[in-house]
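Pasting the structures in now, so scroll down.
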Structure P
Amino acid sequence: MCEKCSKPKYYMTTAIAYTSGKPHIGNTYEIVLADAIARYKRSQGYDVFFQTGTDEHGQKIELKAEEAGVTPKKFVDGVAGQIKDIWDLMNTSYDKFIRTTDTDHEKQVQKIFRKLYEQGDIYKGAYEGLYCTPCESFWTESQLVDGKCPDCGREVKPAKEEAYFFKMSKYADRLIEHINTHPEFIQPVSRKNEMMNNFLLPGLQDLCVSRTSFKWGIPVDFDDKHVVYVWLDALTNYITGIGYDADGESTEQYKKNWPADLHLIGKDIIRFHTIYWPIFLMALGEPLPKQIFGHPWLLQGDGKMSKSKGNVLYADELVDFFGVDAVRYFVLHEMPFDNDGVISWELMVERLNSDLANTLGNLVNRTISMTNKYFGGTVTDKGVSEEVDANLKAVVENAPKLVEKKMDELRVADAITEIFTLFKRCNKYIDETMPWALAKDEAAKDRLETVLYNLIESIKSGAALLAPFMSETSEKILAQLGDGKVTDKPEILFQRLDINEVMKKVEELHPSAEVTAEDGKEEAKGEKAKEEEPVIDIEAKPEITFADFGKMQFQVGEIIACEEVPKSKKLLCSKVKVGSQVKQIVSGIKKYYSAEEMVGKKVMVLVNLKPAKLAGVLSGGMLLCAEDAEGNLALMTPEKEMPAGAEIC
């Protein structure tokens with residue numbers, strides 16, 4: 001709680017962006033997601049402090065600067081400026097942009113390193129292993145995947161050097177206990193299970209926290225051959241940026257804001273934030289952050305982004321085509337809670353035309369136009385109501401609660417869907433009430449005015465809810481609807497685009513690039529891997545007719561609760577929401593999914609399977625799974641976000 005303003009505090013951070021190059025739209029997604037959460041929390045009355053920034057040290061930066069013929073500092077100054085420009089372009093409302101080359105940060109990192117060394121958590125030794133330069137990580141032979149770095153898939157090289165190490169195992173049991181007693185600490189649940197099963201429970205190795213093979217880093221002040229290793233340097237930004245002092249002289253801002261309420265990061269760096277970072281904090285005697293959310297990735301629609309193909313998507317280029325709010329809408333709406341999302345030029349055009357230009361833009365435009373045409377721009381509630389009005393009002397009144405619930409769970413895409421459900425209901429209301437028909441009947445004038453009044457107030461409610469996600473659009477809508485009188489001429493919020501014209505411009509912007517020899521090798525490897533990908537042939541069943549298929553009812557279901565079936569080694573019992581119904585379904589998937597990680601998943605359900613008892617528990621349907629040659633199962637889930645109850649056909 002902020003003592004001066006009596007508001008509950010909310011401190012949130014993004015991961016700090018690595019200054020190796022210009023961030024693509026997948027990198028930019030995180031700052032937009034964080035901004036939407038920060039803006040929403042402010043609208044709820046929280047005193048928000050939102051920090052982002054750049055990670056600027058390490059061997060990779062040193063090598064890139066050398067290739068560019070500039071000093072590392074000059075190199076990171078340029079890239080950090082580029083990153084900040086893109087964050088600002090996307091209209092993000094961060095309160096602080098920290099750089100790990102900031103003098104106050106570097107000073108505190110040195111003090112933190114010395115403190116941990118003096119209290120015996122850091123010791124001097126030597127490291128010999130396999131090193132991945134892009135990831136700046138050492139690996140053992142057993143940790144490699146096909147002889148490559150398990151994180152990025154690139155080549156590793158043998159390396160040996162003197163180094164300082166952190167005693168990770170000293171705090172491992174304490175961290176395991178914290179994770180087990182704080183189920184909200186790591187989200188989604190699938191990330192928590194991954195960290196526990198793959199890293200913590202098998203046992204932690206001591207962590208290398210200094211390097212001598214390069215110089216671009218924060219020097220260890222009592223042993224200047226060493227620089228502080230990137231993760232101890234980068235992770236501590238979350239406390240140094242708000243005034244932490246290792247000597248016990250932390251600022252009032254630090255005392256107010258720490259612990260962080262939310263660390264928002266990509267799923268690829270979840271290990272560093274949920275294992276290394278909490279252990280560093282334990283060693284420093286500081287509280288742990290309340291929640292760490294590892295969001296999924298935004299992938300390029302036609303494959304992995306590659307500069308040689310010319311298919312890398314950057315925020316500034318997308319904004320030139322679609323505008324800031326359209327890009328914000330797309331990246332927020334198209335990213336599922338715990339599955340990767342997909343972006344492409346074609347998908348962007350489709351969403352802009354259908355959701356933004358049609359569902360929203362056309363709704364606002366025709367509401368204003370009819371209000372001007374029939375009542376000179378001013379309407380009041382004449383109280384001539386019908387049953388359809390109550391239904392619209394119920395949707396409008398319920399929307400804030402639904403959005404709040406989704407945002408509390410960090411299900412931002414679902415929150416936006418709820419808002420657009422309101423706008424779709426407004427469009428349906430127009431079709432139901434037919435204002436143009438009412439306008440032909442003088443006796444229905446008061447009814448017409450009531451209808452338009454209901455529309456304007458409903459759209460205003462939706463626009464207010466939209467503000468954290470698309471603030472400029474929200475402001476434009478509210479300004480046009482006015483306070484008592486709508487604008488004389490509605491502004492086109494989103495102009496429909498022709499996909500062929502867009503793709504022609506894209507081709508001009510990114511003509512097919514010549515593939516280099518190195519890229520060619522990568523493409524060849526990729527094709528070979530694709531060719532060698534295993535397939536499975538199964539025994540064919542008798543043919544069925546379309547009528548046979550039509551007897552089966554498949555729908556999307558959302559698992560809202562799940563528990564183990566007593567005395568069964570294989571079965572889980574799930575409560576599955578399918579439309580307005582909740583079905584109990586028993587599945588033999590306990591070996592592959594914990595009950596906890598099942599909750600929240602959208603799944604494919606055979607709904608009309610005859611009920612049967614399994615281990616004494618009634619099951620009223622079937623969850624669809626895929627099975628590989630070894631018998632491993634994977635739940636079938638929709639590729640895109642779909643509502644519970646959507647028909648699968």
Structure Q
Amino acid sequence: MCGIVGVFHFDESRPVDVELLVRQTDAIAHRGPDDGGVYAARGVGLGHRRLSIIDMAGGHQPMWDLEERVAIVFNGEIYNYRELAEQLEAKGHRFRTRSDTEVILCAFREWGAECVDRFNGMFAFALFDKKTRTMFLARDRMGKKPLYYYRDGERVIFASEIKAILVDPSVPRMLEPTAALDFFAYNYVPGPQTILQNIHKLPAGHSMFLSSDDVRIAQYWDVDFSGAATDGRVEDSATRVLAHLADAVRLRLRSDVPLGAFLSGGVDSSLVVAQMAKQLEGPVKTNTIGFSEAGYDERGYARETAELYATEHTERLVRADAASIVEDLSWFYDEPFGDSSAVPTYYLCEATRDQVTVALSGDGGDENFAGYRRYVFAMYEDQVRSRLPGALRQGVVRPLARAYPQADFLPRFLRAKATLTNLAVDHERAYFLSLTQKTYPRYLSDDFLGGLNGYDPYHHFERHLARANTTDPLARLQYVDLKMYLCDDILVKVDRASMAHALEVRVPLLDHRMVQLAAQLPPRHKLDGQKTKVALKAAAGQLLPASILDRTKMGFTIPLPQWFRGELLDQTQALFFDRAGGTSGLLDTKGLRRMWYEHQVGLRNHATVFWSIAMFEHWVRRFLGPGDVSRGQVLPRPAAPTRVHR
């Protein structure tokens with residue numbers, strides 16, 4: 001895995017500051033400690049940091065084609081590069097290396113922008129054509145690899161991480177207020193916005209074309225739920241799923257460095273490990289972590305799969321340094337990131353990197369095959385909602401929802417406020433409410449909220465639903481999750497945590513062929529009553545015991561409620577209350593104090609909200625202040641120097 005940086009001036013006579021380009025490239029050296037290089041010419045600059053995975057000796061970047069016309073910087077892996085190389089050689093192309101990077105170069109020369117349609121992989125790359133003085137950028141179909149860009153009237157700056165863009169002192173650091181509210185609602189910032197004005201994410205499955213007088217962004221791929229099957233045998237679906245997964249794993253076992261897997265003991269990671277064990281000659285190297293606090297340790301479940309497939313298994317019990325991890329994550333993630341599972345993911349990547357350089361994970365199974373319990377609740381609510389007359393929902397259910405107390409201390413069956421609230425609105429708005437934080441009016445200042453002029457974070461749902469191309473109620477929710485939660489939360493979490501430790505993570509369940517196959521399955525082969533991931537579990541049943549298939553999903557969690565009453569208490573109190581409005585100036589100190597009291601005495605559990613606020617406030621200190629964002633973190637391992645080419 002790697003990191004890329006670049007600048008494209010619309011005026012080709014503009015010089016590029018080489019020293020600045022090197023500093024921007026070095027700001028993401030953690031993504032690629034093995035090698036670094038920059039190319040600079042009039043009006044254009046390219047920077048690259050390399051984590052060597054394929055062709056250790058021959059994959060240096062920026063890389064030029066044989067004619068030295070087109071240069072590339074590339075972050076990711078093209079898993080089918082061998083097959084593409086054979087096709088290109090048959091068309092007369094010659095290769096100097098065994099790298100997938102050179103395959104992209106030749107594919108672009110042969111097929112132009114349509115080359116992306118042929119790639120099976122995770123990627124973000126930029127290709128500069130010296131003859132036409134144009135730049136072509138692209139991001140993979142699911143958004144596994146990041147690509148950010150800043151645009152003003154003179155240039156476009158792009159990078160794998162925002163911090164590399166911000167190294168340029170001429171780039172303004174201005175908070176985007178609507179993105180801030182999005183963060184407090186979702187716990188992440190949905191693309192294409194970022195938390196900063198004028199910096200955007202290139203959406204997944206999109207490309208960008210730059211020339212002296214034009215900037216064009218186009219979508220080249222989207223998952224298609226239209227025409228999904230309505231009936232069929234689950235066994236047939238399971239057979240297709242297993243065959244697709246076997247091939248996806250096969251492609252992702254290509255590596256010139258040690259390779260292993262994350263293993264939680266759940267269905268998805270266990271199924272990936274089972275497929276790896278069938279295809280590798282030696283034992284799979286598996287890794288898992290656990291926390292010392294009771295109820296947050298999955299090592300026993302992982303051990304069962306490890307013993308079943310005789311893996312070379314490594315366990316690590318971690319005692320998280322809660323005080324420092326918030327600081328570390330605020331730097332690595334670039335934007336406020338409120339998903340607390342980033343903490344165990346960070347520690348898992350750290351532990352895994354001690355054993356291997358590449359790891360396969362089980363991410364994607366829940367989004368593809370409807371594995372989240374929230375899908376069960378959403379479809380149940382939809383059935384109940386369809387039986388309630390509109391007048392009853394608006395005249396009785398809505399007022400009852402408003403009046404019902406929010407009481408986390410009551411037994412679960414008495415906590416009906418969320419269900420009543422959801423029944424009073426439509427299916428998709430209810431799903432939005434179930435996913436998002438609703439307490440932010442309590443802790444954000446009236447001035448900040450009033451300045452947003454009624455902005456509603458639901459608009460992200462609306463724009464994705466307009467493109468969903470399906471009327472099936474489950475499929476519409478899955479489409480939104482693939483575009484938002486998966487892309488801007490799960491995949492961001494894994495990318496930043498793994499790159500913090502120079503670890504490459506590959507995700508076979510998100511092979512785009514698997515995603516499209518899952519989209520075309522009958523809905524009941526994904527969710528059938530309270531049975532989730534029906535076809536995937538049927539496939540897994542051929543390789544895994546019932547004890548793994550049927551166990552209750554734990555999730556990748558940390559003991560946040562205890563942390564905010566213990567080791568994070570003093571630090572967080574100071575962060576929240578030492579200055580009126582917090583560091584950001586956006587907080588309502590009085591409302592936040594009330595929530596803090598409720599949490600400390602056990603009336604409410606606000607741990608998730610506090611984590612989000614803490615991450616936001618730490619981010620403000622780090623990125624909106626006057627400091628050098630490129631020097632905020634000690635790298636996990638030494639990085640090679642960046643070479644300059646002109």
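Just so you know, all these numbers are worked out from the coordinates, no wet-lab data involved. Nothing here was measured: the structure is a model prediction, and the numbers come from that model. Cβ atoms are built from the backbone, for glycine too; each structure is taken alone.
Distance in nm of label points 7 Å out along Cα→Cβ at positions 133 and 597 computed as 3.5: which structure among P, Q?
P
The value 13.0 for mean count of other Cβ atoms within 10 Å over residues 85-92 was derived from one model only; which of P, Q is it?
Structure Q accounts for this read-out.
Ranked on Kirkwood radius over Cα pairs in Å, for residues 157-252 alone, which label among P, Q comes first with the largest value?
Q
Hey, distance in nm of label points 7 Å out along Cα→Cβ at positions 317 and 349 derived from one of P, Q reads 1.6; which structure?
Structure P accounts for this read-out.
Could you figure out which one of P, Q the value 18, 54, 26, 2 for P(r) over Cα pairs in 20 Å bins from 0, in percent was computed from?
The value was obtained from structure Q.
Figure out for me which of the structures P, Q the number 1.8 belongs to, where distance in nm of label points 7 Å out along Cα→Cβ at positions 77 and 245 was derived from the coordinates.
Q
Between structures P, Q, where is mean count of other Cβ atoms within 10 Å over residues 197-204 highest? Intermediate results must be reported in sequence, preceding the final value.
Numbers: P: 13.2; Q: 20.2.
If we compare mean count of other Cβ atoms within 10 Å over residues 197-204 over P, Q, the biggest value is for Q.
Of structures P, Q, which gives 11 when relative contact order in percent (Cα under 8 Å, 6 or more apart) is computed from the coordinates?
On the way: P: 11; Q: 19.
So the calculation was done on P.
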